[in-house]
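Visitor: Have a look at these structures, which come just after this line.
A short reminder: the numbers here are calculations on the coordinates, not readings from a lab. Quick caveat: nothing in here was measured; it's all calculated off a predicted structure. Cβ atoms are built from the backbone, for glycine too; each structure is taken alone.
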Structure P
Amino acid sequence: MIKAFDIFFILLALVIFSWGFYKRTRNWRIGVSDNRSDKIWFRIKSFLVDGIIHRRILQDLYPGSIHLLLFLGFLVPFSVIVVTQFMFTLPTLLARILSLSLDIIALAAVAGLILAMYRRYVTRPSRLDNQPDDLAALILILIILLSGIILESLRLSVIGKDAQAWAPVGRIIASLINITGLSSQAKGFLATVFFRIHFFVVLGTIAYIPFSTLFHIVSSPLNMIYRSLEPKGTLSHLDREDEEAETFGISKIEEFTWKQLMDLDACMRCGRCQDHCPAYLTEKSLSPKKIINDLKTHLHIRAPHIIKAKIKGAEAEEVPALVGSVIEQDVLWACTTCRSCMEHCPVFVEHIDKIVDMRRYQVLMESQFPEELKTAFKGLETNSNPWGMGRADRADWVEGLDVPTMSELTGKEIDYLFFVGCIRSYEDRNKKATESMVRILNNLGVKFAILGIEEGCCGDPARRVGNEYLYQMLAQTNIETFNRYNIKKILTTCPHCYNTLKNEYPQLGFKCEVIHHAEFLHENIRNGRLKLEQPLAKKLTYHDPCYLGRYNGLYEPPREVLKAIPSLNIREMKRSRADSLCCGAGGGWMWMDEKIGKRMNIQRLEDALAVEPEWIATACPFCVTMFTDAIKDKNMEEDVKVWDIVELVTQALIEKKK
């Protein structure tokens, strides 16, 4: 039924779409360069799995299923129309199967659309912020689907039996149309009307896409394809030796990379990031979704001025820095960098990188940061630990233990350098886990050593709050020490040290095998070298540390370690593994005070208490400290104990003294 003059409207819709798409991408191009074209086949595979198959989207099953129904309702009919109208005629059997599939998919898509409207406008979950554009998009989709179904039903009503059509829904509606007694001529007229409605609404929607929320149909797949393929725990490298750099960090929207700006347009405002953000859930001022959309609004206002100025060969007028004008200070500093927002985003929006980049500018260029961090920075600068405790005291915990230092073993081969970390070197509660690790190593006959007073902070506390200069200074000092001793394998009990040494030191030229003690214990239990025979008949729940789980994917090793302990009754918290709620210590919050909302460690303790444990286990010194403090706040020291998994392994391995 397409006539020659319809080609004009098709071309017009495509021209408008192309112009809108160009304007969107032109906004992204005000950002700085970023190479995201490597490993193209892996990127395409990722898009097929996460975009077409909906792996990530379906992690939230109910809204994910609705989206899948709508997605299929568009993709499949469009693909079939292209094949049948512009390529070749299908065999009868295949045509019948496709006809049946299209019928079912169209009905399912309508059902999905109704559910989407019900969810958005009736149940109205708090994470959704309804805008007029959302309703317009849903209405357009509904008109397209219904007009398409009615058009097919009118066709079947006119021609009667179609040998190539298995369309039960279409036939039912066709039967209802026939009951009305309309003539074939009237049906033909109605078919023409509905075709025109369908045709022009489809074209109008195509033209509307770049100017509406429907643009995520384009931007989200692109964002999936161009997502970061670096290890999850790696922040962008800042070249502090760059002599041409006038500033460091991000203060203007155009200082983000083009991919970071694409992120803003890819966001669907689904609110999953917000639903899993520990800061938002404990009533802080941060909403990851709002950060992205505030930056997006600013981009759409600012970009045209920058583009116009470039065309004229002039400088765009200065505007206030992003932090303070677009993003409030309290919002910026509320983030614990737990990565839950990024782990749950269905289109791979990179929230944390933007937050840290803005923190870098605040710290390095403006010296604007929470007051409590001054003490941590000073301690890191003078004694290479955030508490400022004496460097000479770093190895005091070894007293009475058989622990050699690298300086004592010059020229001798070792299996592992045991990188202890700051908190497990200085904090009394966490020293016990360090001592347990040493006992395990000696029990296994492992050749290991520590750096002792030569060990310095890995730099994670400085880097996550934006002090990149201090981080690189600390890291380079450690790297020089590692190289001097020709270190090949590092064992650590801190996920923050593990992530930094494994994923971020390679940016500075140092690579070696880094192992977390959860991996080490699991491997030695699995191969039979560690035999856990002492029963521990306790009810226990395990808390996933952010930097071990979401950052490095180590969910099962610590659980397998706990399962190997006889009589231990393990109970999972409702929020566990990728859904685990942050203890509240990451992103510099170990050294800051929560003054707004509920304390995150209290919230996480309440998550644990819901399964009525006697013990709480984890595999991170930060988490041990936060749980210990929360238990003290609730006066529950006699009711619940907190352990690192290595302490439990030691108890199960060595018979308790009577």
Structure Q
Amino acid sequence: MEITRTFDLLDWLLKNYQKNDILAGKKDGEWITYSTNDYYKYSTLMSYGFHEIGLRKGDKVVTITNNRPEFNIIDMALSMLGVVHVPIYPTLNPNDYEHIINHSDAKLVIIGIQQIYNRVQPAFAKLIHHPEIYALDKIGDEKSLYEVLKIGISTRQKNEDVINEIKKTILPDDIATLIYTSGTTGDAKGVMLSHRNLIANFTAHAKVQPLNQNHRIVSFLPLCHIYERSMNYEYQYLGVSIYYAESLATIAADILDVKAHGFCSVPRILEMVYDKFISAGKDLRGIKKIIYSLAIYHGHRYDLHKNPWYRFWLKIFDKLVYVKWREKLGGNRMAIVCGSSAVRDKIVRLFHAAGLEVYEGYGLSETSPVISVNNPNGKEVKLGTVGCILENVEVKIADDGEILTKGPSLMLGYYKDPEYTQQVIDEEGWFHTGDIGRFIDGKYLKITDRKKEIFKLSAGKYVAPQLIENMFKESPLIVDLMVIGENEKFTSAIISPNFNYLHFWAAKHKLRYKDNADLIGLPATQKRIQREIDTYNKLLAPHEQIKAFRLVADEWTPQTGELSPTLKLKRSVLTKKYQSIINQIYHKQTNNQGHAFSFKNINLSLIQIKSTIDTAIKKTSETLSNNFNKNNNE
């Protein structure tokens, strides 16, 4: 059968994948599974209920919920009616909710849990229209969505033929969903995606997915984002069982419990797992420490095309170290899809070596979303890139380096904003992504920066901040940083450090401090990190080198506003927040070489000293052991 509307997935599943656990969610510590038949039945009954309460083709329904099987049931039910699904992040602020609910003309709002309701509730009084509110969990006096399901059950005979007729009127080019882009500045814009957009994309990237109906994945990235949602469509298309993590705090436990074969991720999650792998070796002694260190060293140099000698040692380290890492994640080798931003190269290599294969991809909400992805099925994988261009997608690089794309997964446009639509899609139909990239070996796409984020120093030299930021984030001491210097004489940075690592380092050095702000201002800390600034700067052109740093004691998150929901820097927010520090750097700086200031209260940005393991192992494993122990006792 041919899939031309998203709800056709239900018939596809019935025909091809009769499973007892096509979907699963965790409630009160117990997994509740939904069979293929359950999924089809509840989605259909819910569509009857929605129709009975007055939803009609073209209406907009907002969902604000945590990841759970009911999201898919609601999504399919709305799709059958031709109702436009508008999923929203559950972590926004009231002003954002007010804007999106008003702008989308929502007729109905469905909320998942009490915690989310508490965040959204302040926006209700400010709405222009007053949509009906329904809740999945028990939330005060709000109507329960399960009442709609009951209505669907009771009106089954009445509405069955009606819904079947409505389904025939829904065309592939009808709007299926509005995705409000998180944005780094200004109000979010509603991206209009059709059934054709969504289906063209997920059926194409399904061809590069190594998992099949025999596998299970754990889903935890927000389903309101087109990345996770498209991957969920793909998994259903392939018959992969989808288990929804109970919460972000239970991800590791849920992956272990499910014995998952993969998941979708963003770099921050992989960085957290990587840090746990590294820290697990800190307390080892003797030969165990040497073996563990060699396994990490070997993993950092992983390459898909290494010689047989490398493969021999890979098997040894797998038996001694890597298999134990996998056991903590359920024991299976995994296929991990990662997007949003670049992953540190050494993380990707180490994960691959350990049988936790990370495949980076690239896309935007406007492109439904995947533009390119590494392809293990076609053996077209190049670490450090976002892979080959997806089948049926066209890409070209403009003269200024910007990535342009078009194809059947390109959006219909921005809702209520034809002028901005024309700004980003030119007369020839090319969508201007705003990202800068180039092709490696003629076919692997590599993203180097955001076009709008590239800035010019006062001397006329251009600086690409993302490239520099990704380099310095190789340090285990740095969680996030923002490179600055537009129209200034030199390049600088504001850094949010990894305080878990800093605390460990300070304890070994017996440093005394009251809090994080005190710690980052200690002269000993500044001196240690300054050596690493100089080391990393050697890898950069003179105008790109970081000449001044400031550490801040804040952790940047979507909740506190410094990051978008997809964990990208909100540069305008950060610039405003740290304007006084930026003024200090550029108006009170006395040493452009970036050496430590002599007065105590200026916090120089730090970067972790590069591991001496690399140099040591190049000589001999004995030298590695001596230097590693010496470094850890430093």
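Visitor: For the read-out P(r) over Cα pairs in 10 Å bins from 0, in percent, for residues 205-324 alone, a value of 10, 32, 39, 17, 2 was computed from one structure; give its label from P, Q.
Guide: P
Visitor: When distance in nm of label points 7 Å out along Cα→Cβ at positions 29 and 341 is calculated, the result is 3.7; to which of the structures P, Q does this value belong?
Guide: So the calculation was done on Q.
Visitor: Here's a follow-up. As an exercise: log10 I(q)/I(0) by the Debye sum over Cα atoms at q = 0.08, 0.09, 0.12, 0.13 Å⁻¹, for residues 181-444 alone, calculated from one structure in P, Q, equals -0.35, -0.45, -0.77, -0.88. Which structure is it?
Guide: Of the options listed, only Q reproduces it.
Visitor: Out of P, Q, which structure matches -11500 when helix-only ellipticity at 222 nm (-39500 (n - 2.57) for each DSSP H run of 4 or more, over all residues; to 500) is calculated?
Guide: Q
Visitor: If Rg and Dmax of the Cα atoms in Å is calculated from each of P, Q, which structure is the one that comes out at 25.7, 81?
Guide: Q
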